[in-house]
Structure P
Amino acid sequence: MRELVDGDKVKVLLAQALFGKPDILLLDEPTNHLDIDAIEWLEDFIMSFEKTVIVVSHDRHFLNTVCTQMADIDFGKITLFTGNYDFWYESSQLAQRLVEEKHKKLEEKAQELKAFIARFSANKSKSRQATSRRKLLDKLTLEDIRPSSRKYPFFGFKPNREPGDQILKCNNLSKTVDGSQLFRNASLTVDKGNRICFVGESEIAISTFYKIVSGELASDTGEFNWGITTSQAYFPKDNANYFNDKNLSLIDWMRQYSEEKAETFIRGFLGRFLFSGEDATKRVGVLSGGEKVRCMFGKIILTGSNILILDGPTNHLDLESITALNNALIRFPGVILFSSHDHEFNQSLANRVVEITADGLVDYRMTYDEYLNEKKRKKTK
């Protein structure tokens, strides 16, 4: 087992859990480190599983696909909701809006909720429990849904300037590491408005490509050129080097990257990322993985860059942070080069998919779901 990469370790542990036809499956983050094919296989398995599955996951697409109920741990208790993650999230947001609009008559509020439930019930579902789910949804009332107490960070990406038509041109880039060829003769032209999801069997190859175009690593051959109107911000998969001074307070850490040095500004800025009050004085050495990721995005936002290079940006984040980040990037007017195992994240952002192989790049000018369907079509030929 110690010789296996993380993704293969997860597959072995899943095989161990699934073996023997258990009555109940308890799955704690089962999609972590899995590739898309493995996640799809697991989704299909759970959908056909005859018995009970209890799952914890930060993968929204996975939850939407396999879950018929959501157990919401909030307000000091567990509440069971019929429906998948999207329904829970949207209904919670709706409940929040309704509470904020107290001047509306109760009947008007109830009608809005009823209309929302009807739209949800009409959506296609792969679940065998679709009929019973509809019956339960029809019985829901306004009192059944409460606003969530969860807090969402605010990611607001505002470029200092709009990029021109010339973004990035790569010509014949090649890189070999420890005798292993990651890619060769990789050529790519990135256009204005592109949101490119990079995929491939080798995550090392993807990360290496990002390091090259962000100027952190030299290629073996070839060259690349950024347009003169572009400014790039790079989010690395491994951010440890940014937190080497473990005794720095969070305020002093963020101050390094801010033109405005006043503590009142830094504290206010950190508050947007859920570091308020005493949390802002934490030493960076005690931050969790998710807290460090939020800090890194604060650093990126301060740059005002119009090009974002994001290597695994959803790693270590909770669902609230993933949702907030996803929505902010949808609104971002610049160019994004990114890679993620989060299906919903990829589909909502990408208008182009680039596959990195040992022999170079394969360019798909389509959405992420269209890319997956194209791959399936090629396999069945």
Structure Q
Amino acid sequence: MQQFKTQLGLTFKQLLMTCCLGSALALQVCLPAHAQGPAPQQASPHEAIFMNKAADREAWLLERAKKEGGLTLYTSLAPTESGPLLAEFEKKYGIKVTVWRGLSDGVVQRVVNEARAKRHVVDVVETNGPEMEMLAREKVLSEFHSPHIADLPQGMIPKHRLWMPDRVNFFVVAFNTQKVKREDLPKHYEGFTEPKWKGRIAIESTDAEWMGGLVNAMGEARGMAFFKKLSDQKPDVRKGHILLAQMVAAGETDVGLTIYNANAQSLKQRGAPIDWAPIEPTLARPQGLGVARMAAHPHAAVLFADFLLSPDAQALFNSLGRPPSNQKVKSNLNNFNYVLTEPGIVVDEAEKWNQHWNRLFLSK
């Protein structure tokens, strides 16, 4: 798998907008976005469990996890994806997983709210990389060992190691196969500023992050010139990445420029007239999992984290249309050149790119 990876300063509009709701809690969650990383924190009382590297580690964890009786997962994964994963884990280990699902920003707020109330309910968190970064800065996660970490792309692992990438989101171009031929797509995003694409393209309303990534990849002058021309094309703006993919599949728009390839792939696998292509520069954002520092079921938590990073679970991710992070799993969902974003910088530069995005695409 040949890949070119660069760290970029990107944005995360949806998190910033939904997180800063006006309450004291929401405001406090947003404030750490301007820090350069998680502040020093007290070691987890479960550090010896989380960092166990013994040869009999799996059996040792399993024996104690069964005594704990289960674990609790907070995730933004859809039930159609989390369901098969949890069923496989429970089948393999006999450990029951209780799931709370919400949008990524809701996951952040729930975890932080409970931590501040000293309600230690969650054991494992799995959601978008930028939200995982915010949780790391809130000091609610702990470093953990897994033998599968060595198989992950090392450039995707944050330096503080408080969460690990378990899947990847790629911003790709999706197209309706009844209206657009693959060979007619431009090789570079700049091609969509040509007159023939006017009235045929759509973008997702919260994707200032994508704008920041492309500008950094292309250079300030060239990148901003591209987005001015794209704005002049007056693309259809819709909220929701799944909705945007569904619009393409339904033929309501010919092309979606800011589609997550997992969403397009899922519809494609169900027979919808949609396909996708990685148009240069293709942005990749790691999604992650973390273990709660004060996990109520620490042995089960690490056992589950091990499982999600294992080749078996990663192959299941791949079969569900989610690009895996474990490099032992070969996949056509990530077998192309991409530019890697750094979630910490996505959070730090949110305000800058949100302002540009709003001016060009949301204020007209």
Structure R
Amino acid sequence: MMTVKRERIPLMALAILALLLAMWGGLQRSGVFLPVFSASLPFSHGPLMVGAFLGTLIGLERAVARGKWWGYGAPLFCGLGGAALIFGLPGPAGAALISLGSAVLLAIFAGFMRRQPTLYMGSMALGVLCWIAGNILWLAGEPFYKVVFFWAGFLIFTIAGERLELSRLLRLTPFKQITFAAAALIILAGVAFSPAQPGWAIRVFGGGLLLLTAWLYRYDIARRSVRSSGLTRFIAVSLLCGYAWLAIGGVLALVFGAVFTGLYYDALLHSIFLGFVFSMIFGHAPVIFPAVLGTPMAYRAAFYSHLALLHLSVALRVAGDLSGWAPGRQWGAIGNAAAILLFLANTVISAIKAASVKPRTGFR
């Protein structure tokens, strides 16, 4: 029987707060009329989503795995950095706190790498290095279009490393590991040169995404587990749908290259950050949340509702971007927010249902 880890709830609450207000700011950026909670929200949409929400979530997960008290500095600093952005604290307070959180996360991975110097752990550590590099550019005052691909690298390498770790069950050959590393290095080259040489670097980044997607579709265990049922099948469906958006992001990067604003830029970023990343979150949440919070979750077929709404709304948004159809883009953004809210509601309901089930006692 799981025991609720109450001391971790405030950190998760900071992450959810950042998520909700990042969505608020994102909807305002999309032209949806909403009351002005904070004038800084539309400008802090990306940092709140990546640094404050995902940084806190990933940092908390890794701190739990590391089992050291200081590791909780990663989610704490990221969460407090998000609060600084939300309330518009002057100066680089938010960026500095989130950067400090990313540095603690790197220290966590340094410990992991000493114990497990593996390719999958190296991929996740590389993701943190990309995050730190992007945060340094952010602190230096560089525009977000020079920062955002480093943040994308953080999430892509983290997710890919996790999938590679699980794919060990399939006994990956040296060839499969080499091809994974080659795709990762191509993505890294595109990310690293994107600030100085965006014209070709972002296209290289896109080509790397396509290679990584091909690897994931070919070798990820999700190809087999999708034939199962229940939660196992739901996770696999979430992953495979997310990989499709990663491929679409790669195609858009190859086609449009150095776009720094406007509709094509929106389509490229949200294919990756929403279509790919949030599909991964939806798929892994029924496993990660119980492990982190000590709260059981009951699988429900209703999970497919937020997954379907996510992908339909991202498709509408990207179609609106590519065609210049403003209502489609706007309604797609509203659907994105609705999918995330539905995900949170379904998660809470599942936790309540699981907690209400009394353990069986005695003999049958």
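Once mean count of other Cβ atoms within 10 Å over residues 177-184 is calculated for all of P, Q, R, which comes out largest?
R
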Can you rank P, Q, R by relative contact order in percent (Cα under 8 Å, 6 or more apart) and just name the one with the largest value?
Q
Re Rg/Rh (Cα atoms, Kirkwood Rh), for residues 217-264 alone: value 1.05 computed from one entry in P, Q, R; matching entry is structure Q
For mean projected area of the Cα convex hull in nm², find whichever of P, Q, R sits highest and give me its label.
P
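Computed from the coordinates by the stated procedures, all read-outs in this text should not be read as laboratory data. Just so it is clear, the structure is predicted and the values come from calculations on it, not from any experiment. Cβ atoms are built from the backbone, for glycine too; each structure is taken alone.
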